[in-house]
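These notes open a run of structures that come right after.
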Structure P
């Protein structure tokens, strides 16, 4: 029995080739939480001009969400909301949202995807940008939740004196959320939702 797929073009692959790939991919997927946590550590090298680096900022945001009674899904989203900064800071919010998308509901996805715009309220005017850009979503059913995420958890999490939980406290949550069956792979409805999440 082959242990590696043998095709050189997808058009010539066999069912056996894809069976082999599925088995290997299943093992790789099981390691997803550990890989993501390792990537999260890369935030220690991002935006070091702040009193806390983006890694500590992410831990602090997740800690605030956890202590505020947020769902496990949202706490994990808070932990990873800035992970896109490791690769492309100018597009970090959609990157984080897409990373989370197979494992979270559309509400969580939408909030993370747009969190940079909501966060902009607190500083964009210093850069000559429109701090009220979030108003384009004023009538969206998740507007208030996105404001809350930004104001209560995200923008407040640059405090070096805050009693931030260590990453080890979040291991079980990360493993549970990223251990879910990705909803695109066969689950007909995604995880938690509270309404229309278009735009």
Structure Q
């Protein structure tokens, strides 16, 4: 059965993520309400405008449900989504979900005209990364691990079950990073299943 991955569909490039999930072998589900979080295995928070997404999350009473979801299941934040995943945001300061130990500067790579496509090495293989008004990860806490960097700064980071990128993997021709997120979801499902089985055996004794 395909992994069911929700894509936050309030604002931003959620349609491109839906297609990327399909290319990677997942089953995409658009998320607009807290009820839409039920029954999905992971969630992608797409790029867009982080302040607008944050305001919409507040208007739809989604902030706390997504925080709780993130305490149980994997979330992947891309570009604006990475800003929302961070524990601290600057330029200017703004609230966030605080799900990853990251310090992120908004629009750190410049304005829209400074957008670019650059080569990116991941797991010893070359790929490409599309940066559009991208944030910069200025600090990575001890609980997080840098998976890829560009220009001396982290651009792809994981922490526990979560993943964050300052670029747009959904706009690349490949699906390497979406497949990596699916692998994280499957690993989390295996851990959850093993724990439930252990708890069931313990309760039967």
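Structures compared: P, Q; top value of mean count of other Cβ atoms within 10 Å over residues 157-164, i.e. the largest, recorded for Q.
Supply the structure label, taken from P, Q, corresponding to mean count of other Cβ atoms within 10 Å over residues 53-60 with the calculated value 16.0. Computing mean count of other Cβ atoms within 10 Å over residues 53-60 on every structure in P, Q gives 16.0 only for Q.
Given that mean count of other Cβ atoms within 10 Å over residues 5-12, derived from a single structure, equals 9.5, which label among P, Q identifies that structure? Value 9.5 for mean count of other Cβ atoms within 10 Å over residues 5-12 corresponds to P out of P, Q. Matching task: 19.8 is the computed value of mean count of other Cβ atoms within 10 Å over residues 37-44. Pick the structure from P, Q. Of the structures listed, the value fits Q.
When relative contact order in percent (Cα under 8 Å, 6 or more apart) is computed across structures P, Q, the figure 18 traces back to Q. Structures compared: P, Q; top value of Kirkwood radius over Cα pairs in Å, i.e. the largest, recorded for P. Structures P, Q were shown, and helix-only ellipticity at 222 nm (-39500 (n - 2.57) for each DSSP H run of 4 or more, over all residues; to 500) at -13000 was computed from P. Calculating distance in nm of label points 7 Å out along Cα→Cβ at positions 21 and 125 for structures P, Q picks out P as the one with the greatest value.
Since every read-out is calculated from the coordinates, none of them should be taken as a lab result. Only a predicted model underlies this, so the values are computations on that prediction, with no experimental measurement involved. Cβ atoms are built from the backbone, for glycine too; each structure is taken alone.
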